[in-house]
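Got some structures for you, see below.
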Structure I
C-alpha cells in the first residue's frame, strides 16, 4: 500500500499590522508539502471531486484567472498543495462567518517548502482554520473521511466567541470606510478608533461619551419616567410596587388593562402586556420580580405596536416596528412544535448575535408562559386546527420604517434620549402608526435604553438595513477629523534608533507630547519608561493607545516587519535609509537585497496620500521606492549635484543636502540654509546623513525651521541627559 501523503506545518506567525504581504493583518504559515511537490492537483485521482463536494463555495474563488470558478480551473489544470491550503483556509473562514479574501502562496528557497499568507480577522480563528484546511486537503488527497460540516460548525462557534460582535463590527467597518484606524483593546467588543489624543472608544453601541449617570438613569425605569414626564415627553402613567398585592392595587388605580415590567429590566425581559384581571397581574408581578432586582412598575397599557427608534447624537437615525408573534393550530402539534415550525424557521431567528431575532422557547420564557396561561394553554397543549395562539407580544422588532417616521415622533424620541443624557439610545415607543403626528394618536415612550442593539436596524426583515455604523462614526468624528495623530516610521540600518530619538526631540520641542518606540527604549512625554529594545509591534501599540500622545515615532527594522508587522496602519512620514539586508533575515528566507527591497517597501506603501516619504538619494534601491509612494517625496544626500537630488529639485521637489558643511533645505528653486554642522555637537556632526534624514522628516511635518535648528543644537545623544 502506498503511504499517505502529508503536509507539515513548520511555522505559523501572526503579522498583526501592515507587512510584506498586504496592508492588513495576516497569518503567515510555512508548509512543507513533501512528496506532494511532485504531485500537483491534476495528478491526484478523485481529489477535485472530493474537495469540491466538501467545499462547494470554492467556485466563488477567482484566483489568478480573475473570474468566478478561477480557482477550480487552476485545480483542474494542476496546482500545488500549499496553494490549495491557502484557498481552503479562506473558504473555511468564510463558511464560519468570518469573510476574508486575501491569500498568497509562495515557494521558498527550500524545495517543497512554501510560505502561505492569508487574511484573518482573529488570530485563533485563523490558526484553527489553517489546521482544519491542512487536514481537509490531506483527507481529499488520501481519500479518507473528513467531517467538513462538523469542522465548519466548530469554527463558527469559535468565530462567535472570539470575533467582534456584528454590531461592533458594523461600526468598525464604517470607521474603516472613513479611513479611521482601529485597535481592538480586549477579547470583547471594546475598540479604540483612532490613535493617541485623537482616539475615541466604543463598546458595542456605547461610546466614551456615554455618561455613566445616564446609564444608571436609563436602567431605573421609574426615574426615567419621572424625568421624561417633567420634560413633556409622553409616557404611560404608572406606579412603583414591591409586592403582588401592591401590584393589583396599582393596576386598579391606574386602570385596566395594564403593563408590568421590572424597574431595571431591558431587552423586553420580564415585560407582560395587556393584563386585564387580578390573577394575570399577580403572575406578571412575579415574572417581573424574578427578571429584575426587586422593584416592579405597573403602568397603563398603551394599545399599538412596539417601535424602537435609534437616536445618535440629537437625531433619530433608524427606526423599526415590532411584530406580534402568533401560531396557528393544526389539531395535531403542541404549541412548542408549532413555534418551531412556524416561527423558529424564520431565517431572521437564531441563537447568536448575527440574528436580529432570537429563537422562541415557550417553556423557558415566563412572559410567554403567562400569555399561554391566560389563554388556557401550556407549551404542551395542542391547539385546535385554525386556532390562533398569541406567543409573543413584544421583542420582535425587525421591520424597518426609518423613512416613514413622522418628524414629531422622531422629535419625541430624540428629546427622550437627551433628557436621560445618552448620546446613543434605543428609545422604545408604543405607537398606532409611526408615520402619523404624535398628537393624532395615543403614543408614548415606554423605555430609554443605553447600549441599544443595532441588529434590527442593520439586518431588518425588509430592505438592506440602515447605515447606523456610519451615523455613530460621524457622531464621534466630525467631517474634518480622521482620528489620526502625526506618525513617523523609520526603516533601514543606518543609525535608525538614534535618528528616531533625534526626530522625536525635534517634534517634542515643537510643543507636542511624543511617543517613541525604538531599539533604545520606549519613551513617553520626555521619559524613558522602558530601556529594552522597543522596536516592536507591542511597544508601538502601547504608544498608540496612550491618550496623551500627540505624535509618534517608530523604528521599524526589517525583522520587525517580517515577524510582527507595523504597529500602525498608515503614517504621515516614512523614512528609508537603506535596503539593509543583514544575516539575521535568513531565518525569514530573505536572502539578498532584492528580496529585502520588498520588506523596505512596506514602510513606503503605508505613507498616506497626504504624507511624505523621506528617502536616501545615495541608495539606488531606496530611490526606486519613490514610485511606490502615494504621497510626496523628500530626498536627502550629501551632494546637491547628485543626479537624483538635482533632477528632483529641478522638477519642483524638496531636497535636503550639505553645502559648505551646512545643512540646506531646498524646495525647487527656493533655498534655506538651516545651520552649519559646526554648530552641532561632534557626535551629531559626524553623522550628517542621520541628521539630514531627521531634518527632512521634521520639515515634512511642517515644524518651523527655527525650531528644527534649535532642536539640533540642544539634542543630547545620551538619553539620560535628553530623554529623547
Structure II
C-alpha cells in the first residue's frame, strides 16, 4: 500500500512539472503509445493500474496546461465567459475520469454460492414485494407468476403484489370504472396464482411508501423486491440468499437489471441482440467497482434486503424520487454493508419509446441530484471516505447535461462569432489536446469495451442533453419540486413515426450545419485563423455526426415488447393424438408469450397445425403446443410452436422451461459482450448518420399529425419512471 501511495504522489507531482513543448509532445505521445499497447495486451492485475496511471497523467497535464495557459482573462465577454464555461466543463470531465478510476480501481466479482448446504427446514422466511402503479395486468401477471415459481419451500415464501393503482383515493376517482376493473383482475390473478394482492389508502411517498406499507403485511426475515416488469429466474434466491445468511452485517444483495428487450435506441437503429445495452456498463463494471468500497447500492428491483435493517431505518426512504439510492446511503451511513452479485437473475422489459426512455432518465437524474443536495455524501455522518467518493461519483455524473451542452455549443459559438476563447497554437494542440482526447477514448474502450459500443454513450448523451438540461437546472434551484411518474412498459408500436423528442436534435443539427458552412466559408475567404477555424469545424463536424446518428434513433420502429431468450433445454415430444413413444428434441429459443423453436432429429416432421405435447425434466407438467411451421434442415427438423396455456399452472411451467435457472441468461449476455474495434464503430456511426436524413424524410409528414404511445400529453409535463 505504501508503494501505491508513493506512486500516486509521484504521479500528482508529475502533472505540474513544466517542460518544453517538444518534451511534452514526446511524453504525451509516448504515454499514449504505452496505453494503446497495454490495451492491446488486455492486461490484468497490477498492470491494469498502469492504464489508470497513464490516462490520469495525460489528462492531468492537459487540464493543468488548460487552466494555466489557455483561458482568456482579458477581452470581451464573448471571449471570457465562453472560455470559463468551456474550461469548467473540461475540469468536470476530468473529475468524472478521476472518480471513474477510483471506483474501478479494484472491482470484485463475488464467487457464485448456493443454498445447497442449507436444508429446507433451516431456510428463512422470505417475502417478495412487487410494487405496481398503472402497468398493464399482462406485464404484471408474468412477473407475479415467475415470482411464485421461484424454487424455494412454499411455506417459507410469500409473494405480495403491492398495487398503488388500486388505492382507496384512486378508486374513489374512477369515473369509467377502469381502475376498479384493473384492480379486480389483478386480485383474481393473485388468488389463482397463489400470491397476495395488497393496496393501501393513498399513494403517499410513491414507490417508497408502497414498499414500506408492503413490509407490514409479511414477517419474512428477508425481503426480495422486483419491479412489476422484472421476471426472476427460479434460482434467484438460491444465488442471493447465501450471502445474507453468511454475513449478518449485510443489508442488501443487489443483482443486475438484465433486459431481454432492446432499449428504443438500439431497436430503432436495429442493433439489438448483438450489442450490450446502455445499462450494462453500470451493472457489468461500475457496481462491481462500488462493491469493493462497500458502496454498491439498491437499484429498486432484483434485490434481496434484510427486513431488520430496513425496519431500523424506519422503512424505505422517500424524500427524493429515487427511493433506492436514498435508502442505500441511509443504510451505509448506519454501518450496514451491501453486496453485489453480478449474475443476471431477472428478465426485464426496457421502455418501448424514446419518450418513455428519456422520461426514465429524467427521474433518475432528478432523484440523484435531490440526494446530492439533501444527503450530500461529504456531509452525511457515518460514511467512510471511499463511500463518500463513490456516492459523489454517481451523483455528480448526472450533471453531465451542463457539460455536454457546453461541448456542443462552444465550437458553434466560435464559428458563428469569431470570438477566441481557447488560447492555443496548433503545436500545443498536438502536444496537449489531441493526446488527451485519444487517451480518454482509449481508456473508455479498454475498461468498458465489452460492455458498451465505442461512441454509443456520446450518441445517447447528445440526444438526451437538451431534455435533461432543464431538469438539472430546475432541480438545483428547486429540489423539492418534483413528481413521481411511471415509465410505460409493454407498449405496442404499429408503424414508424418521428418521436417528438427529436425537436432539439433537429434544431441543433440545422444550427451545426449552418455554423460549419459559415466557418468553412470564413476559412476560404480570410487568411486569419485558418488552422483554428478548420480545427473547430472538425470538432463541430464530429458533434454533428453524433447528432445525426442520434436522430436516426428518434424514428420509432414498430414492435411489441416480448422477452425472447436463446436456450438449450432438452425435451421429449410426441403428437398429442398418438400415445406412442416420444421423440427427443431441444428447445433452442423461447418467449414469454408462449412461442418456442424446437430442434428434433425425427424423420417425419408434424404437419402445420398439428398439436404436440412436450415434456421437460424441469417440470412434471406436459405442455400442449400447436405446430405453426416445420422446416427440414441438414441434420434436424425445426419446429415453430405456439403454446396456449390452459391455466396459471401451465404458464408457470412454461416460465420454468424458460427461466428455470439463470444459465441461458448468462450465456445471452456473455454472447453480446464482445469488443468492437474503434474503426468499425466509427464506420457504423457514419452509416447511421448518413441513413438518418432518409429515415426522417420518410416519416416526418405522417408523424406530424399523429400521437403515439409514450408521447407526453399536450400541455403536460414529460413522463418519468417508476
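Derivation of every value follows stated rules applied to the coordinates shown; laboratory data play no part. Everything numeric in this text was worked out from a predicted model, so none of it was measured. Cβ atoms are built from the backbone, for glycine too; each structure is taken alone.
From which structure (I, II) was P(r) over Cα pairs in 20 Å bins from 0, in percent, for residues 89-512 alone calculated, if the value obtained is 24, 57, 18, 2? Please list the in-between numbers first.
Numbers: I: 21, 47, 25, 7, 0; II: 24, 57, 18, 2.
The structure behind it is II.
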Next item on the list: Consider the structures I, II: one of them gives 0.30 for FRET efficiency 1/(1 + (r/R0)^6) of positions 65 and 257 (r between Cβ atoms, R0 = 35 Å, to 0.05) as calculated from the coordinates. Say which.
Entry: II
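One of I, II was used to calculate distance in nm of label points 7 Å out along Cα→Cβ at positions 9 and 33, giving 3.2; which? Intermediate results must be reported in sequence, preceding the final value.
On the way: I: 1.8; II: 3.2.
Traced to structure II.
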Item checked: Computed -15500 for helix-only ellipticity at 222 nm (-39500 (n - 2.57) for each DSSP H run of 4 or more, over all residues; to 500) - originating structure among I, II -> II
Checklist line | distance in nm of label points 7 Å out along Cα→Cβ at positions 57 and 441 derived as 2.2 - corresponding label from I, II | finding: II
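Who wins on mean count of other Cβ atoms within 10 Å over residues 41-48 among I, II, i.e. which is largest?
Details: I: 15.1; II: 10.6.
Checked I, II; max of mean count of other Cβ atoms within 10 Å over residues 41-48 sits with I.
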Margin query: Computing Rg/Rh (Cα atoms, Kirkwood Rh) for each of I, II, which one ends up highest?
Written below: I
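Can you say which of I, II returns 16 when relative contact order in percent (Cα under 8 Å, 6 or more apart) is computed? Each step should come with its number before you reach the end.
Working: I: 11; II: 16.
For relative contact order in percent (Cα under 8 Å, 6 or more apart), the value 16 is produced by structure II.
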